[in-house]
Structure I
Amino acid sequence: MRQSQLFTKTKKEFAKDEESINAKFLLKAGYIDKLAAGIYTFLPLGLRVLTKIENIIREEMNAAGCQEILMPALHPKENWAVAKRWDSMSDILFKLEGVRGSEFALGPTHEEVVTPLVKQFVFSYKDLPFAVYQIQSKFRNEARAKSGLLRGREFRMKDVYSFHTDQKDLKIFYEHMAKVYERIWERLSLGNITYRTFASGGSFSKYSHEYQTLCETGEDEIYLCEKCRLAINKEIIAEQNSCPNCGNSDLLKKKAIEIGNIFELNTKFSEAFNLKYLDKKGDKNLVYMGCYGIGPSRLMGTIVEVYHDEAGITWPESVAPFKYHLLNLSKDAKVKQQAEELYESLSKKGAEVLYDDRTEPTPGEKLKDADLLGLPVRLVLSDKTAGKVEVKPRNSQQTELKDIKEIFNY
């Protein structure tokens, strides 16, 4: 893509009303735009990042045997009343009134929709188990929307719902999904700093699990058990000051950002909606359910919180909007021609290239924008490179000159 064709531009200063690192850099670099507190537009570069994150998640969900669907974001009050959450979750629900007094909510989660949906297709034990998922925008009336993409009122969510004949089968799939999540964190370059964390199971089970990424700017407080490579959240620590897995009380307190969670819902929603199946004996039984969430937009913010320096973002290659940032810093016609030919050749080979072909910015401004945007590899042609290309990884201070032909094998 030619940078001259981007309708967005970088900004010279950080937004004064933003406190979080992710919001400051993403807004300044032109990845997102703020409409209101906790409500953002994903601009061309930002949408490329978000789409890559979602596609990694989608690939792993499909490989795990989950089937993708897309459910409505607008929910009738009746569904939420059945599960008795219309009033109990009023503090976060965006409620709307339709024609003739009908009431709706914008969905913060989808148990109230997916359970009656599945009820139309599950009759026998032969119909189980299975799992469905979606990647969709969710809405929560968040009181403290001051952390950029980490705490939104409208945000992207991947939610999986699994359906089982009994709790044993649910637990098997639960652990299966835990391993799938670990693969996702690895692909996002967060694996070595993300911990499976014991959390309250609420009314569903004794424990659920969060996935917490270590980060000094994180809002959450977790306690690491280095023996198990597990963590415990603040809520559980208040009840027991030890690891629920091994009993170790020598725990390390750390700041972190929650990027996902998994719950055993058991029969809470199947009981509310009378979701049952016939077993081999012909008896009716309640279906067991699980829920597994990841926030792609929250992940995008987390990656920026973890991967940045004073000059800008340092995207991991797997989610960067483009791998290469090609800069022409010369006014010379010959250098310009070399840059054009390199851009066309790389593009034809399928390389992801953002080509800074702008004529107005100075070389210094272009280099500053390149650091801010944070693409993994910078390729520079200038009067000083003498027909070669200066190659510099974003996360390194080392540069090297290469022949243009070498770039194809870089």
Structure II
Amino acid sequence: MKLSTLKNAAIAATAALAISASATAQDLPGFTSWDEVVEQARGETVYWYMWGGSDAINGFVDEFYGVPLQEEYGITLERVPVADTVDVVNQVISEQQAGATGDRGTVDLIWINGENFFTLRQADLLYGPWAEGIPNAALVDWDNPAIYLDFGRPVDGYESPWSSAQFHFVYDSARLDEDELPRSYAELSDWIEANPGQFTYMAPGPGAFVGTRFVKQLFFELSGGHDQWVGEFNEDLYNEWAPQVWQTLIDWQPNLWREGETYPANQSETDQLFANGETAFTFTQSPSGAAPSIAAGIVPPTSQAFSFNDYMIGDFNYVAIPFNAPNKAAALVTANLILRPDRQAFQVQPEYGFCCGWGIDVSRVTDPDQVAAIDAAMQNLGDAAEDPSILAGALVADIAAEYQTRIEADWERYVLRGEPLPQ
């Protein structure tokens, strides 16, 4: 489907989608209704501070947010590029120290990560709670810890999701049929034994978080669930299950690529083995599936993404509003627009430059025109992407950073170097 067709679907959907939630003063501090927010925002300029290192992302924001903000809401988007989000954090802190409170700041909206969110939240320098009060928040699965926790810390309504990434797999449909694919680690174990030499995974370690995620997910399945891993690092829980994880990975080794004597160090090496036909699978973090790699000529055009049924780690990126934002109404409208399904449909498609995943649960979208926009986006991706509802059903949150450090060190010790397992 061409861009013009998807845009027409989006335009037709605009009026229908104003999911008219009556936000209360408690939902949106300083405002009594969503109508008041929209009215006050008209004529404002929203200063959105965001990482500016990608021309493709910058262009996406200008076209797919800047244009409708002006045409539909009378809001001017001023994108302010930064080299590092910590610079914006320091700016907000400096303004607070200089007495620039109320609406006397300079930053309206920040594209923010977990560490910087925590810094501002700890210092009470964010406006809110507001994220569950904007109308399109109804499309967000706030019950999922992958969303309500950011790097293991509660969001508490002080930031709103924009897009996502999620671990899953890629296979070549010219080599494997869909009904042959493993859908759990238990099934993968059987597949590895039946197809010696055809599987490997990225060595967990610094700079190879995808490999670490692959191992974390095995912890979840073997232990019978993910919920127990959410929260602070639990030494007893880790020690209970780690030996079984390492034994499983050791048991795989005779049937792995090169009999597990070596492992690819990064995504590029993993993709290359797959593209060369040496292994049957590679990995992706993009809910656009294999499409970005196909477009870049990295993997065969017959490549397709698939997910296990459970325990696929995903994370979200967010926007936040500083406590002293001068144009809070315009910032709220912008954050709401980001979650609108037609905008979300653009962002998942590689050809439009952003190429990140859904920030909403597409199964919650009921407006026919917005459903059509989502369907059009998925048709654009074709068979290269996994069904977003399947990914949503398998989505789980990442866990405390201490687990990552421990897993990487212990994997190297027990699996790679072959030291005796703890008894």
Structure III
Amino acid sequence: MNDLNARLLCGERTVDLQLPESVAILEMKPLDRLPDPESAVYSALAGPIGSPPLTEIAKGKRNACVVISDFTRPVPNRIILPPLLKTLEESGINRDEITILIATGMHRPNLGDELKYLVGREIMNTYTIVNHYCRKPEAYRKVDEIEGAPIEINNRYLDADLKILTGLIEPHFYAGFSGGRKSILPGISSFETMKFMHSYKMIDHPKVTNCILEGNPFHEYGIRVSELARPDFILNVVINRKREIAGVFAGHYDKAHLAGCDMVYEHSAVRLDQRFDMVVTSGGGYPLDATFYQISKALVCSMDILINGGTIIVACECREGIGGPEFRDIMCSVSNRREFSERYSDPKDFVIDQWCAQNLYQVVDHAGSIYVYSPSLSNDELKRMGMIKIEDVQETVNRLLPEHKQVVVIPDGPYVVGMVKD
């Protein structure tokens, strides 16, 4: 008898499942939306964490650079940017002296309709907005070195009198949590800097994972780079499962961020006593599941709570296909984790997007079978990555349930993190 319902996020819709009572469902704890998020932003700017008010910091500054996340992150920019920009202008910074810098990291630039979706038409038409290009030497310069690696940051950011980071705090499978220092690294750093941060050795570290900061080298190096880049202020938010603003955290780049991380951990991390032999999950919905490149986040979350040899079922739209040409080339060049390690573990052989491929092969190596529901990906594409294409999630779940005793469903995918007590 089917007694439970679950809705897996998939693109801009859901894949609905009926499940028996024996299935566990991992969901984010309820987070109430703020009744007046715009007022909450103004209050956070005026009463920040570990920092003077933004108006005080902005006083006397000639210009400002506001860093925002790119199209792959569901940051509610249309709500948080207007109060921020208005505060800067009321503090004496002319509108034409404010630059909005898109922290693309190694992703493509956001232009046209994507830009309108990102910030809204009014901001798009009113402010100077530029994309970061990690492989254009004229776009960045070196500020220092860490372990012999150059730390190179975007020039527009470095040259600004006032440097502000914005973003979203959520679980992140490398940095522990997104937001804060991630706006700088990888957001507005050079390719050479990111080679160091996304090296085979770094990604293989056991504490480079979701919801862990202490002892996580990805996070700790991010803080060191932030200290070099010297942001003046951050404005980060936490959202609930409906993507409504539930918390606003502004002020010091580390202190305010940590306060937001505490809120996310409390509501997005689920403590577990056991691993499961089947995990049914989602890619997190649009825009996170626009490419299969981003689905590694959901798969890593699944692997972390899956027994060795267990089964994963993931629903993801992937309207833009596998991912960029570099990622596609890697996935076509090797067929398993051993081949990948032999070819890409040497830092001299580093190529863009290899870290994502590394994660995928970790999951493929750990799981017995990975079933993928994706209207946009072909059977051949998935088979080449060691995965199985399915056409019906409900039918696949029904067929596999009798073979599995401990089954969990994660409707929101990587937005919810299971933490097993080992």
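What follows is calculated from the coordinates using simple rules that are stated; it is not laboratory data. Note that this is a predicted model, so its numbers are computed, not measured. Cβ atoms are built from the backbone, for glycine too; each structure is taken alone.
Data for the structure
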{"quantity": "For FRET efficiency 1/(1 + (r/R0)^6) of positions 305 and 385 (r between Cβ atoms, R0 = 25 Å, to 0.05) computed as 0.10, the structure of I, II, III it came from", "calculated": "I"}
{"quantity": "Top of I, II, III by distance in nm of label points 7 Å out along Cα→Cβ at positions 113 and 393, largest first", "calculated": "I"}
{"quantity": "At a computed 21 (relative contact order in percent (Cα under 8 Å, 6 or more apart)), which of I, II, III", "calculated": "III"}
